[in-house]
1. Tell me which of I, II, III gives 1.5 when you compute distance in nm of label points 7 Å out along Cα→Cβ at positions 98 and 170.
2. Using volume of the Cα convex hull per residue in Å³, for residues 34-121 alone as the calculated read-out, with 87 as its value, let me know the right label among I, II, III.
3. For structures I, II, III, calculate relative contact order in percent (Cα under 8 Å, 6 or more apart) and state which one comes out highest.
4. Rank structures I, II, III by Kirkwood radius over Cα pairs in Å, for residues 162-201 alone and report only the one at the top, that is, the highest.
5. One of I, II, III was used to calculate Rg and Dmax of the Cα atoms in Å, giving 17.3, 51; which?
Structure I
């Protein structure tokens with residue numbers, strides 16, 4: 001579904017990505033793990049058009065998309081939940097969700113999808129008229145994911161969804177991520193919590209200083225000595 005070929009990204013003269021290549025199939029979860037500053041978020045921002053590569057190509061469903069504007073990429077079916085939630089604080093939960101459907105015109109399906117989001121996150125239904133800024137961190141993360149789902153994505157990019165959340169909330173989000181994949185929407189998951197990421201994913205890439213250091217089936221990487229020492233606390 002998604003193919004990245006030899007991706008290079010620079011911030012001014014600093015190289016953030018140095019020849020990253022990865023593939024995302026049409027089902028399941030692919031995770032990208034690594035230390036802070038390894039290039040994980042930059043990879044997602046490149047896919048969604050928020051930063052421009054200085055070299056390399058990004059293909060989605062056979063079409064090259066690295067030259068497109070972010071809204072064009074959303075229209076093609078890629079939704080990005082950035083690190084830090086970034087809800088609209090002075091809008092209600094439901095208004096935040098409906099903003100995610102801004103590019104859509106299928107009104108009946110939008111209403112169906114609102115109810116599907118509430119099915120994933122019953123707490124949001126209880127708080128549908130509440131201002132987003134009054135929600136807990138975990139609830140705001142639910143809103144951010146729900147808003148992305150309202151775009152009707154074919155591919156969902158999640159950047160550090162568990163950051164700052166309680167273990168109970170992390171467990172709930174993990175359940176929802178798996179449920180989303182079961183509806184047919186594959187996920188690219190960037191996570192600082194490598195244990196969580198490798199439990200959820202079927203395939204994994206380890207980024208180190210802007211390059212892919214290790215890749216393989218998530219089950220294999222859980223047993224990899226370097227990954228265990230560097231990221232799993234073994």
Structure II
């Protein structure tokens with residue numbers, strides 16, 4: 001059963017959301033590069049130190065909400081079932097995220113998420129930081145692949161191919177939504193594109209690292 005959220009955790013979450021929304025309003029109004037962390041803090045009635053207690057850097061005031069997705073592809077690979085390849089595990093993970101309209105797929109209907117997407121697309125510093133997180137995600141996925149016997153080079157190549165697919169698909173979805181299409185109207189095409197992309201990937205990667213029924217998973221060993 002889920003543990004109840006404490007009052008302290010609720011207050012922390014409220015502060016985090018306040019900082020992000022205040023920052024977004026200031027960044028939209030004046031430009032990301034023209035607003036300091038101190039100004040975000042003052043507008044939120046907290047100290048600059050408090051901001052950095054919640055966010056490692058200024059860019060995370062925009063990108064921080066999606067940081068929990070960084071390790072998800074690696075986790076999907078580690079927890080995949082018997083008979084499933086790494087690329088199929090990530091495909092399944094992405095299809096679930098599409099069905100849930102998660103923001104990382106580009107299919108969110110949230111006006112707030114769309115504002116974030118526009119700001120990221122229009123701000124080189126945010127685009128660069130986002131690329132850093134994509135690289136971090138690829139590194140974590142490569143580690144998961146190497147744990148199962150892939151060489152360092154093979155693990156890096158496989159991770160790069162799988163996550164390049166994810167990034168291209170998400171960018172395509174986001175472009176259509178930002179252009180005015182509803183996430184629901186894009187969904188069927190997004191699923192088709194995902195299936196097509198991973199079909200092409202599968203033809204290149206084939207049965208590499210397919211998990212046998214005898215392999216013990218991390219979930220099985222808990």
Structure III
């Protein structure tokens with residue numbers, strides 16, 4: 001099944017390094033970053049899982065739960081966690097799904113046969129609190145992910161959910177935003193953006209980040 005942005009993601013029950021997970025129940029009303037790995041005891045993945053452990057307070061602050069997946073079993077995961085914590089000096093303080101039956105990998109289309117027909121690619125799914133798919137990144141197995149970018153995207157998505165703005169190229173938390181083109185009434189603009197805005201073009205209007 002190919003998931004598209006805005007789709008409700010499918011539920012699943014699967015074993016993990018922290019016990020069985022019913023995805024919908026586990027996610028609750030949080031956002032989720034679900035990210036897959038080609039296999040246990042692989043070098044790039046080891047660095048990624050350590051980095052996510054270090055960044056977990058940043059995900060927590062944004063009401064985001066993190067959930068890794070690898071096609072190996074729970075016992076393998078537990079051995080690998082020991083290596084990650086030893087080499088990366090970071091706690092794996094979140095679950096790793098055990099997907100040896102490829103159930104979740106197939107459900108979320110994580111296996112790309114032309115890249116490798118048995119291993120998952122480095123997929124990232126950002127899922128909101130309504131279980132809607134908001135973003136998909138797909139990396140080749142050789143390229144480690146940029147988790148600062150993943151946090152930046154979450155900041156943008158959560159901001160634009162709550163205010164009538166979009167975020168421009170290379171935007172970072174605290175920088176100016178773009179007012180959505182559908183807002184045209186001057187009185188509405190004055191009410192929504194009390195800090196004011198700069199009209200670069202009629203369709204390009206910049207305003208300070210509304211929640212700062």
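All of the numbers you see were taken from the coordinates with simple rules; none came from a lab. Since the structure is predicted, the reported quantities are computational estimates derived from the model, not experimental observations. Cβ atoms are built from the backbone, for glycine too; each structure is taken alone.
1. On the way: I: 3.6; II: 1.5; III: 4.6.
Computing distance in nm of label points 7 Å out along Cα→Cβ at positions 98 and 170 on every structure in I, II, III gives 1.5 only for II.
2. Working: I: 146; II: 120; III: 87.
Structure III accounts for this read-out.
3. Values: I: 28; II: 25; III: 21.
Between I, II, III, the highest calculated value is found for I.
4. Values: I: 10.6; II: 10.3; III: 11.1.
If we compare Kirkwood radius over Cα pairs in Å, for residues 162-201 alone over I, II, III, the biggest value is for III.
5. Numbers: I: 17.3, 51; II: 19.4, 58; III: 19.4, 61.
Derived from the structure labelled I.
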